[in-house]
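For reference, the structures are reproduced in the following blocks.
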Structure 1
Amino acid sequence: MEAVTTLITNDVFNTMVQASANRLKANAEFINSLNVFPVPDGDTGTNMSLSLESGAKYEADEPSNEIGVLAGALAKGLLMGARGNSGVILSQIFRGFSKSVENKVSLSASDLAQAVADGAQTAYKAVMKPTEGTILTVVREAAKAGMTKANETDNVAEVMMAIDTASKAALKTTTELLPVLKEVGVVDSGGQGLVFVFDAFSDVLNGKDISDEREYQPDSEQMNEMVEAKHHQSVQGKINPEDIQFGYCTQVMVRIGKGKQVKQEFDYDTFYNYLADKGDSLLVVNDDEVVKVHVHTEHPGDVLAWGQQFGDLLNIKIDNMRWQQEEIMEQDVADDEVASEKEISVDTAVIAISPGKGISELFKSLGVTHIISGGQTMNPSTADIVERINQSGAKKAIILPNNKNIFLAAEQAVEVSNIPAEIVHSRTISQGMAAMLEFNPDDGLSENRERMEDNLDTVKSGQVTIAVRDTTLDGRTIKKNDYMGLIDGEIVNTNPDMMQATIDMVKRMLDEDSEIVTIIYGENSSMNEAEMLQNEILDLDDDLEVEIHEGDQPVYPFLISVE
């Protein structure tokens, strides 16, 4: 294959995309191994590979010969297939890339450099609190080098090589930029994944042989559905209607550029920023023809008037939430049949990500209406979450990720779903269950989200798992096959014996205010071991209430919560 010099054509672009997807597949396990915590759930490589595989399929299926259209298909496929934070950030890089080239038939050196720069900017905007020493650092520095090189040459291969070289140099700096990476002595796993993508791009444009990776077949993915139980009751609360800050739930669709009142050309940031000052629970989703708005506001007329400046209005819906709350409070809450009927309705879908059937049943007993199977070993994609939201039959939805690595995929799903949706940022199964104690199916999205978020930290979350390699972290030496106790995500103890590691962890979780300990045992432990653990805990404090449930979750023999 000859090097590409002046223009990237549709065939070359397709080869770049497919080669990068294959390269990520080939190196997914290596990227996984860079996970800072030595637990068997390091899945950055898997997430990025599956995300790009989805994007590559969309791109390959697009019949157009224009790179702008092909890049749009790549970005859409990446978004819909995005898994984990790394997959979502990768999708945002190529979202910015695609917007930059959307009217291009082919790409010059300057087009390529600008597209990578726009991708970096879009990725930074997508993350609420950008952290240096991550994939963001890598893409930013790569973009800078690309822009500099494009000012010196029209050779696309040289520009891509500069981008690739700078990404590798930036990757090395991540070890120094993030203390936790420095301590373990690894580079950022998401940044490494992006380097593989840029490296494949560079190899294609510079005429290098990429045929060996086309035959690579990744390991088949596995995610088991599992077993049983919990009885519990969701705690219902009422709020004073006057405490609702923004009283009108306002929804409208605007046909961009249509109608007699159009005064402005549509710009997303301009459109969004005006509405952001008008209320909360704002969602603005658009394509080239229509923009859809959902906002809680005190001034629905202002929202409609603003929308009308950009196009005519469709599907207007305004609900007085204070009046709705008054109606709810006037109902006879002692009527158990009516209350029961309300609970099983799907006015508000509550969607929880769950790693096991037993855990799923626990969530359902707390009021969760829909389950997505997934968790540490298999993060659900944006498309998985969107599909569950849209197929729920509900008017609105609440998402419980129960894993911080699912946050960004959930946030992307909320942006493109057909109904208003909110995320409660539960980092663990225990936090998800604690949040459900504050869910009230009669309340609005923002009211529920606020209360549920506030309840996340009322529970301590403990997890026991096995170390997959020798390492040193936070000054603690960890040996392969030792069991580790993690409290709220931090490794606090290790022991070669699973039961002793669990007991040592629970001791650290208990304090004088502790009342209830919940044990959820997984597929690598048993009821007998859970009962032994229960006895050990009661020996520590016989005033505690200890509950046992079968979760049959993978990766973690025990999940422990202390309230």
Structure 2
Amino acid sequence: MDRLIRLDPSNTVLIRVEPGQKCHGRITLHNVMYTMPVAFRLQPLIKTRYTVKPQSGIISPLATLTIDITYHLPQGSSLPHSFPHSNDSFLLHSVLVPGAAIKEPSSMFDAVPSDLFKKKQVFIDSAIRVMFVGPHILARLVTQGATDEIREVLEKSDPSWRNVNSTDPQGQTLLHLAISQGRADLVQLLLEFEADVEALNRSGSTPLEAASSCNEALIVELLLAHKANTERSELSMFGPIHHAARGGHVEVMRLLLLKGAKVDSLAKDGNTALHVAVEEHTKDCVRLLLANGARTDAKNTREGDTPLHVASAIGDESMVKLLLQKGGANKDVRNRQGRTAYDIAVENGHAHLYDALCLGDKLCVAARKGEVRSIHKLLENGAGINGRDQNGWTSLHRASFKGRIDTVKLLVEKGAEVDAKDEEGYTALHCAAESGHADVTEFLVKRGADVEARTRKGVSALQIAESLHYVGITRVLVNGGASRENCDVGKVAALGAIAFGTKMEARGVMNKKKRGGGGRARMLNGASFDRSMALAVL
């Protein structure tokens, strides 16, 4: 027989450490003898650090006794000398005491005569170690990233002591601490021990909100897999999707949206994620939100501003265009003060936005209609001469296509860019040639228009004119230096039909009465010039 007493937990004293409270632990002694009482004495090797109650006593056969142990923290410290394992240890003396009277042990050695432990039959166990547990220890271990030690503390702690949802002195839960370090492995470990995914830190944020703010996509994925709520907590300023929008965290936002996050949910200040993304210039997040149906007409609760109002207020032209072109934003929506996005741009002095928000469209409309007086007024009010409408056309494109020669002259004189291209690579010269306006074509050529300019499909103005049999325009372009190389009529006509998106046949569809190529060609046989007709009515 090598031992009279069995320990629970085995050979380890677990001591719970909590700031401002007594650090204490328990160890249970089991008398393994069937017929005889056993006397014991439990002593710490460093006696000043521990108080043991009772220090000694007699245990009946097969009975148990629980010992309370108090640890005295170093003065001025909230943590033990070392943790979670300590170099401290205890000595357990045990001896058989046949026929001994069993009485309640006291805290003093006088419960059992000290001479009793001087016999030869005394067993001495010197392998009793000390391990510190508790939320304060766990918080420090999480901060240190000590994965193995964290697991050991969690596994060995009594469930009532484990408290995996406790907070550190700064009000951070263990999950929040792990997230702040970007430690997905620690998050996984804490979730394994049923950490609460909805536990709030002192600022009222959930772990998912914290992970979204830190751009920790893997941690976000782990939390979502454990059913974390994707919506804003009641006390938090921003929900997970708003945090992702603020930081431009596209992958985090994608995960949130896949798990059902509401794309138009409101932050505490009444802004949607789209408002936030626009304000923070996180364009990729804006694109993702728009692709997931974010409302461009959503008004925040404070001023009634839409995302377009926000973009206009900060002068972000690319964001304004993105909202208009990809999001279909309505620029006529008014906020609570009755102001449109254009009004907001004016108030903040963002003249470069005028065309996108209002004046550019009006200038193109005036150019299409040939309203010279309106053009003068719009230019005086700040309209950009090269501003584009929602279809990417400048006012010169519009005037040239409609054959407004006086308007074309005015725009060029005011500094319009003669060779500006739309999204398909068309210049004003292409437009004039396509719609059969020889006078506009001639004027543009004389003002230095590039007669060799090509569309994105490689089509020149001369190719357009020849494919449409505009003799007069062809002559103007050739005299202006356009090359007739690779202008085979049949090939060019087919190329023209493809380039212009027409349904007309490659031959015999245009009226032979061209009026010298100076008037707009008429269409016969029910054929339609889709691109021309579509643009003509814009």
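Here are a few things to note about the model shown:
- Looking across 1, 2, the calculation of helix-only ellipticity at 222 nm (-39500 (n - 2.57) for each DSSP H run of 4 or more, over all residues; to 500) that yields -15000 traces back to 1.
- Read-out Cα Rg over 2.2 N^0.38 Å, for residues 34-193 alone, computed value 1.32, structure in 1, 2: 2
- Identity of the structure behind 0.50 (criterion: FRET efficiency 1/(1 + (r/R0)^6) of positions 178 and 458 (r between Cβ atoms, R0 = 30 Å, to 0.05), calculated), options 1, 2: 1
- Source structure of the calculated read-out (P(r) over Cα pairs in 20 Å bins from 0, in percent, 20, 48, 29, 3) within 1, 2: 1.
- Which of 1, 2 leads on relative contact order in percent (Cα under 8 Å, 6 or more apart), largest value: 1
- Among 1, 2, which structure scores highest (criterion: distance in nm of label points 7 Å out along Cα→Cβ at positions 122 and 474): 2
Since every read-out is calculated from the coordinates, none of them should be taken as a lab result. This one's a predicted model, so the numbers in the text were calculated from it and none came from an experiment. Cβ atoms are built from the backbone, for glycine too; each structure is taken alone.
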